[in-house]
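Every read-out reported here was derived from the displayed coordinates using simple, explicitly stated rules and does not represent laboratory data. Everything quoted here is computed from the prediction, not taken from an experiment. Cβ atoms are built from the backbone, for glycine too; each structure is taken alone.
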Structure 1
Amino acid sequence: MSLYRDRAVVVRTHKLGEADRIVVLLTEEHGKVRAVAKGVRKTKSRFGGRLEPLTHVSLLLYQGRELDIVSQAETIDPTRPLMDDLDRLTQGLALLEAVDRLTPDREPVPHLYRMLVGALRTLATRSSELVVPAFFWKVLAAEGVRPELERCVRCGTDGPLVAFDLGEGGALCRNCRQGVPLSPDALSLLRQILGGELNAALAAERSQAHHEVTVLATRAMEHHLERGLRAVALLERH
């Protein structure tokens, strides 16, 4: 078996036998990888708590036919800031679930890895309900389904834009409106998120526009995935 190094975020885990665990990793260079961490559930495991979901790690792995084997794991970013806060933990799990649904096995997606690491680091250092929806919007744009926000997606007029429709792929004017209403503040917030002004969007005071953007982001991601997101449902209960 060949040996390789990579960095990864632990996306999810499953028990295997009495002491082992299967870990699903989004790696920087190898895409989504499934690997076995032997003995990780033992009290004296050399891996400790370094292979839990949300952990950002540096790994040494042996490549196998179906499952790789984790040989070494060192923490890059600790998960305590996320684990100690239920809201941030739930938001982090929503990020992981979306990434897991989006990525096939062993297809390198370095841009998605970098976006996930960036979102988790942001989540660990600042409290904003926009971290998850902003991540969803930016990932969708990277996937080639960036919404049209500058002019009516149907007739091309530059406004005013008053609605948003997932099927049409963006905002609509008064004459073409369908889908859901879109306030001017929510449209401005969407433009900030997708226009390189994410920090300004995250720093904005919480408002009804935040709720609009969040609901739309969830619907857009689920529309793209063609399935619901369990972690988002949990997030909406808090």
Structure 2
Amino acid sequence: MATYEVPLIGSKEVAVGTMAFFFEKPAGFSFKPGQFMRFSLIDPPETDAEGDARTFSIASAPYEDELMIATRMRDTAFKRVLKSMVPGDRIVARGPYGSLTLHEDPSRPAVFLTGGIGITPFRSILLQAPRDQLAHHVFLFYSNRRPEDAAFLEELSGLRGRLSRFTFVGAMTDVARSNRNWDGTTGRIDLDVLKDNIGDLSVPVYYVAGPPGMVEGMTKTLSAAGAPDIRVERFAGY
């Protein structure tokens, strides 16, 4: 797989405790929405037992000019070094890898189920969809504790005006602690929420991404409901 040294363009906070990092896209680089890359620090000033490399989904869409990743900011050497990088600093990127990409048959809806930073591959897929004029009916179920914890929330909910067949369901599990108004779903995304929005659960292709516990729980729920096609990506150790 190809290896690139890519310079940082900039970074910003995209939710409480979550930052996005924007890198220059290598000349001729291409990827499929939903894929990921392996990022390695170059001669970092500090390191720890977790190492100097991490795997991140590509959060930017292929049509966007920059290569963007987003991550929860834990107190590790890798994250401290990444946060301290300034424009022009370089990082090694290998890839792309992965097959969590949209199926081709538009007669089968695509259902994206995610929580927290698991949203990143789906941002790439969903922002590319209007450009590609995809005919799929797409559902996004996005769970967080509070609206301020949800990266890209306004951007993704706003796709309802750009995708003709798009259903967005945001769910907040701890909205009482939020400083923002929330008039969407509260509590966890369960079987009733899925049935109310999708109807026949046996037809779609399901894509589940996020922390392992969330992925396992949602996969069991879908399997018990008779969902025949479930594709997963577990975000561990980020």
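Quick notes on this one:
- Label whose coordinates, when mean projected area of the Cα convex hull in nm², for residues 153-216 alone is calculated, return 5.8 (choices 1, 2): 2
- Structure responsible for 0.95, with FRET efficiency 1/(1 + (r/R0)^6) of positions 89 and 201 (r between Cβ atoms, R0 = 35 Å, to 0.05) calculated and labels 1, 2 on offer: 1
- Test item: relative contact order in percent (Cα under 8 Å, 6 or more apart) calculated as 16, pick one of 1, 2: 1
- Read-out distance in nm of label points 7 Å out along Cα→Cβ at positions 41 and 105, computed value 2.1, structure in 1, 2: 1
- Each of 1, 2 could give helix-only ellipticity at 222 nm (-39500 (n - 2.57) for each DSSP H run of 4 or more, over all residues; to 500), but the derived value -12000 comes from 1.
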